[in-house]
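Nothing in this text is a laboratory measurement; each read-out follows from the coordinates by a stated rule. Just so you know, these numbers come straight off a predicted model, no measurement behind them. Cβ atoms are built from the backbone, for glycine too; each structure is taken alone.
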Structure I
Amino acid sequence: MDCIYINLDKAEERRLHVEKNFAAHKKPDWTLTRFPAVDKILVERNNIGGAAKPGEKGCFLSHRNLLEQRLGDDKSYLVVEDDAMIGARTCALIERVLESNRDLDWDILFTDVCIPSMPLMFELLKVRRDLCKRNIDVELMNLRGVEFAGSTAYIVNGKSKRKMHEILSAHKDIDLPYDLYLRQLSHTGVLKIYTLFPFVTTVSDLSDGSQIKSESINPIELAWNMFRKMIWTERNLNHSRPALELFRNTWCRDEPLVKIPGADDELNAFTFLFSSMAALPQAPGYRNQ
């Protein structure tokens with residue numbers, strides 16, 4: 001499969017990270033190509049209209065421009081942003097799902113998404129545990145009606161490329177971030193969008209660790225990303241614990257920690273995350289336009 005990652009020219013650390021991660025886990029017939037992202041300076045210079053922020057407009061245009069360059073054939077492709085991460089089983093799981101769902105009518109297949117809803121996170125944890133009990137690695141989840149965000153990693157159906165390009169090019173002004181526009185198209189049924197669950201990709205650790213105390217970090221968004229890392233197929237809960245503890249000690253140390261008697265390691269880890277999220281100060285809705 002052809003994989004293309006979107007990357008700003010100045011983001012060299014991210015470029016090196018995504019290329020190293022891909023090289024370590026790709027199958028022999030999977031390729032990776034860099035696609036230059038549109039930065040906000042170019043957006044401002046060209047007076048791109050609309051209510052979205054300059055960075056959001058740049059992201060929208062980057063994904064649209066990439067799609068425009070892929071219209072010459074009917075091949076499906078995987079597009080990832082440069083904070084995406086694949087695992088040892090990612091390629092095989094994607095190929096297996098695509099092969100077993102050849103007759104499915106779909107336009108976009110996410111390999112992971114952001115879930116900005118604690119109740120839905122809780123429900124998805126229960127789904128993951130049930131799938132594990134039934135020895136099911138991954139299944140398709142229809143995103144119509146689901147509150148999701150993010151465009152970190154998704155597959156574009158080769159048969160849908162021209163339709164998608166027409167939709168994305170129909171409006172000169174950009175009023176919504178790319179991911180929320182896709183969500184709107186999913187909710188209205190204009191595009192048929194699914195995700196693999198549990199997720200077969202996740203976000204990298206570039207925003208964790210020492211950066212957790214940065215003033216630019218939104219703790220709500222960070223918690224959402226931590227959930228993505230903890231729910232994916234190749235998660236390592238032991239690896240997540242230091243970031244969870246740092247997260248709680250930074251924002252929620254004065255709040256009591258909820259514990260479930262007799263809970264297993266998985267439930268303990270997610271209870272730690274959910275109780276920390278519940279203790280965060282109330283904040284305005286984030287990316288839920």
Structure II
Amino acid sequence: MIRRGKEADKPILMRLWKLCFSDTERFIRFYFDHVYENKETLVYVKDNQPVASLQMIPYRIKIGDSYGWGGYVSGAMTHPDYRKRGYMEKLLTASFNVMRKKGYDYTFLIPQEEHLVNYYAKFGYERAFPEYFATYRCPKESKLSENVNIYTDHTHYSTFDFSALYAFYSNCLMEKTNAVMKTEIQFLITLWDFFDGKGILFANDEGFAFSSKKGKSIKLIDFFYRNEETKTEFLQTISAYYGKGTITYNDSSILIPKYKGMIKLLGESIATTDIYMGRMLE
């Protein structure tokens with residue numbers, strides 16, 4: 001049986017999440033306290049308890065000059081003892097009907113493993129949200145710029161103008177031809193997750209960069225700048241901060257993209273896969 005989520009389901013779904021994914025207890029608690037909503041959740045009930053579940057989180061999607069809604073499928077999971085019985089297939093199919101009734105134009109997701117690409121393709125999802133990664137090798141002579149602010153953790157929330165930061169970020173998304181937009185709350189949630197994952201934020205009135213480092217590789221998940229001078233200033237500051245390594249960042253001049261996620265058209269809106277996604281709560 002498929003039904004909407006209930007408050008009594010939350011402890012069970014939290015345990016199921018821990019069983020299915022590698023996230024920390026801290027992240028799971030945060031997700032179910034700040035992201036999870038019963039009305040956006042479908043559960044498959046078997047033996048009188050939820051054994052599979054998914055969320056359909058609403059995001060505004062900009063396509064050209066038009067705006068529509070997309071349902072971001074998050075937390076799609078099935079208890080190991082109940083897999084290969086078609087429960088997730090039934091949940092996904094039911095979710096499409098729910099999202100169509102809500103007037104959503106799209107549903108999208110980020111497969112956590114490569115083999116899931118083929119699985120979701122069976123339901124009409126196709127690769128989307130291209131990322132065009134360019135590289136910048138950190139020079140030894142790089143210096144920190146006094147004009148670029150560096151934020152390293154949640155405690156900095158009190159030291160910067162969050163509204164101004166969100167306004168700048170949102171305006172940058174609006175300047176994209178196609179983009180997944182974020183509300184202030186969604187942006188704040190993304191920031192929490194970003195800092196919780198040891199990310200470093202570089203920002204000022206002219207630029208913005210979410211950065212993370214793994215080994216000697218530095219990745220800018222979102223990187224916006226007003227002009228080439230600002231771009232260079234940020235890259236050199238980020239280089240000086242981390243010291244060594246290679247920075248990868250989105251650059252539309254690169255010809256061959258990597259695809260971050262998948263999308264499925266639900267309504268009669270424009271079908272496109274070339275949409276900027278940026279950092280999500282994945």
Structure III
Amino acid sequence: MILLQLIALCIVLIYVFFHTKGQAGAARFLSKASVVSMACWITEETCIRFYGFYSYNPSWSLFLGHVPVLIILIWPVLIHSSWDLASQLSWQRPKLIPLAAGALVLTDALLIEPVAVNADLWAWSEPGIFHVPPIGILGWGVFAFFCTLFFEKGPPSSPSKRRNGLTLVVPVIGTHVLLLGIWWGALRWINMDVPSVPMAGVAWVLSMVLTHTILRQGTGRHLKKKTLLLRIPASLFFLVLLVSNAGGAEILVVYVLASVPPYITIMVQQYRH
């Protein structure tokens with residue numbers, strides 16, 4: 001567990017270093033990251049205390065309340081990486097960037113959550129997709145959407161302190177309101193385990209559809225190489241984590257590998273471009 005945390009910390013530092021290297025706005029980026037970290041901690045801490053749907057493995061080294069400090073450091077990198085990618089994908093429709101960033105983080109959660117739960121990094125008390133309830137996956141996307149909407153893409157005329165205040169308040173309240181509405185309005189009444197084999201099949205069908213769309217639209221040509229490369233260390237980390245804990249969870253490996261064809265297709269397009 002110590003080695004795992006050290007590797008995760010190195011991935012965070014690598015992202016921060018290469019993203020801020022030679023950038024004039026390095027201090028501004030770090031300031032934003034600290035605000036997102038605080039918003040992340042408040043949101044997770046209140047969700048754990050209020051609902052008790054999940055808990056972290058106590059073997060994590062350092063906690064702030066119920067949340068490992070490393071998780072608090074990871075969230076800004078996850079959100080910023082997705083926002084950066086969403087900005088390039090939605091450059092013709094900037095108003096859709098927060099929604100696209102939330103969708104990308106939600107997609108990451110569909111892969112990360114089952115792998116992390118299988119590796120016993122945290123556990124959920126409700127059933128769902130590979131022991132992860134859909135409401136937990138949606139929480140990732142909702143939080144990222146609000147952070148991007150009221151922070152990364154805040155009105156240029158708004159004072160910096162005001163934007164920071166919105167980032168601390170809006171994602172916390174917005175996440176709680178939307179998750180409660182989704183839970184009591186829908187998911188609470190269909191709360192059940194999702195069969196693993198059909199879920200893996202659905203993942204591969206969606207993967208092929210997405211790959212076809214990427215090929216047709218030439219998505220990779222609109223993306224920066226740096227943005228794609230900075231996502232590789234985290235992807236490799238979870239792939240190794242998956243394989244090292246794959247005993248008896250082969251179908252989970254099949255499910256996660258469905259994410260590979262779209263990414264490889266984008267990388268090939270970007271390289272040719």
Check: For mean count of other Cβ atoms within 10 Å over residues 98-105, which of the structures I, II, III scores highest?
Finding: III
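Where does the value -13500 come from, among I, II, III, when helix-only ellipticity at 222 nm (-39500 (n - 2.57) for each DSSP H run of 4 or more, over all residues; to 500) is the thing being computed? Walk me through the numbers on the way to the answer.
Numbers: I: -13500; II: -9000; III: -23500.
It was calculated from structure I.
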